[in-house]
1. Assign the value -7500, calculated as helix-only ellipticity at 222 nm (-39500 (n - 2.57) for each DSSP H run of 4 or more, over all residues; to 500), to the correct structure from 1, 2, 3.
2. Here Cα extents along the principal axes in Å, for residues 149-188 alone was calculated and came to 25, 24, 16; which of the structures 1, 2, 3 was it taken from?
Structure 1
């Protein structure tokens with residue numbers, strides 16, 4: 001099985017990658033198309049130079065690797081993927097051979113978390129519209145990060161049942177300190193999850209936003225709600 005887990009940033013996506021990486025039957029790949037996206041768009045993301053120097057930037061080579069031999073002789077392959085990385089010219093035919101899962105999180109939480117790491121958040125940075133478009137194109141299942149944090153065992157059981165994968169208790173915890181598959185961008189983005197050994201508990205009330213962040217949340221909310229209606 002090859003799983004393409006589609007999500008925007010600041011959305012439990014690294015924790016989910018660690019959950020699958022802790023299974024003995026899965027190899028994982030951290031954001032395969034991030035470097036091609038940066039190379040194509042010129043976007044000034046944190047650690048841009050390090051990312052381009054450390055990762056393959058040819059999207060066609062990346063796509064071929066997504067459907068090529070699974071690393072380390074593992075039975076299954078987990079691809080932590082972001083819809084907004086798949087700009088015009090990025091091949092997507094590889095995803096037709098994957099089980100597609102769409103991980104969502106309320107945009108108020110995404111915007112508040114992203115703003116701590118990078119200023120001037122835009123709708124293209126958080127990718128809610130792109131995620132809806134990806135769901136419409138590929139289909140698959142939808143799962144909400146809030147539901148996972150509320151009851152990790154129950155929701156991961158449901159997710160595995162929905163895709164025909166046996167659940168493993170190994171998905172509920174992992175060693176602190178990161179994973180060898182972390183992308184070069186990990187030092188900037190993964191500080192909290194590197195300290196974790198499992199899923200954090202339930203989140204509190206939605207954060208208060210102001211100004212342009214409120215407008216950005218309102219723009220993204222309809223896309224989130226569209227996918228939330230489809231969630232397992």
Structure 2
């Protein structure tokens with residue numbers, strides 16, 4: 001299992017994360033792109049954006065699915081990796097759970113030695129649950145079970161942290177500090193990425209990320225690599 005979870009950056013912000021992905025994949029296969037978090041159900045412009053974003057990844061092209069039925073009919077092992085994009089985290093998780101794709105992705109990672117790249121919402125779903133993004137996303141789909149894949153050491157995840165206006169950061173800080181009295185959270189900026197490699201977790205990027213634990217916000221410099229058992 002190899003899981004690359006980015007804080008929501010694009011272009012040069014995340015070139016290190018793309019370089020990591022490029023070093024891991026089979027270049028003779030296509031990338032499978034899941035855009036379900038995007039609010040426009042036609043996904044207009046998504047493939048064009050992703051084609052540009054992954055232009056430095058050596059691959060045989062990009063297959064974008066536009067329905068859960070199409071996704072469920074795919075053999076994930078036919079692809080170099082799965083790329084899960086950003087948008088509304090609740091919509092994304094709801095679509096994956098209702099269709100059965102959630103379990104299929106989990107099997108691909110844990111049993112088939114799969115590779116997944118998630119950005120923003122596509123990263124947050126791999127945390128313990130979605131409580132960490134309550135101040136960022138609206139649960140417009142009425143998702144009742146917001147538990148995620150729980151693949152980052154029991155932590156939930158918030159992306160874009162400190163990458164937006166100070167008022168937004170302060171709102172998230174207050175919320176996550178209170179939330180951390182009962183659960184642990186990683187909050188990462190757009191430039192940072194969490195790399196889960198089998199049973200180890202490593203942070204890569206250029207900016208400070210934060211742990212929210214026991215009612216405290218703890219800044220972590222990127223050199224402070226965390227290695228711990230995940231299962």
Structure 3
């Protein structure tokens with residue numbers, strides 16, 4: 001199956017399974033809050049970020065407040081998210097830069113987003129897709145694992161940038177952002193890292209790993 005054909009089939013099946021594709025981070029429509037929460041989510045669960053963000057945004061509700069806050073204050077507010085010293089420094093610098101360079105607005109192009117402290121392509125693509133409706137592939141761990149299993153690329157490939165480019169070529173631009181949200185849900189519910197529920201998988205007939213396992217079983221002597 002060609003990559004675009006595989007992508008189209010996967011998109012439709014995941015759309016049927018998860019009709020409502022949305023970001024798990026509860027940012028209440030505020031672009032700056034999504035940016036902050038995306039930075040906090042590194043090596044931290046979305047559930048934890050949503051919880052921590054309530055008190056964080058109550059204390060520091062906008063970029064100006066974050067930029068002006070003493071670093072130890074930010075660190076204490078986000079401590080339970082892990083890597084809190086590095087994240088706090090990024091949040092403070094990021095907020096100050098948004099004010100000084102972008103008029104307090106989260107930019108809508110890749111280069112500008114990547115210029116912000118703590119922002120890599122994963123976060124930048126989340127911003128572009130969720131805030132501005134642009135084609136964007138967020139290569140998180142679920143996406144990398146599942147799309148490798150499906151056969152878009154060898155499972156040994158773990159380079160997020162190369163994977164982003166492969167998937168961007170295969171998936172229709174208008175479907176990319178929602179596909180990535182759905183693949184996260186699918187990775188948590190079905191195609192888990194250590195215990196994939198293959199018998200319950202709506203993508204099983206498309207999956208290269210499943211096909212290889214079936215062929216292996218068929219040639220194994222009884």
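1. Working: 1: -12000; 2: -7500; 3: -18500.
Structure of origin is 2.
2. Values: 1: 33, 20, 16; 2: 29, 19, 10; 3: 25, 24, 16.
Working through the options, I get structure 3.
Throughout, read-outs are computed from the coordinates displayed, never taken from laboratory work. Not measured: the values here are computed from a predicted model.
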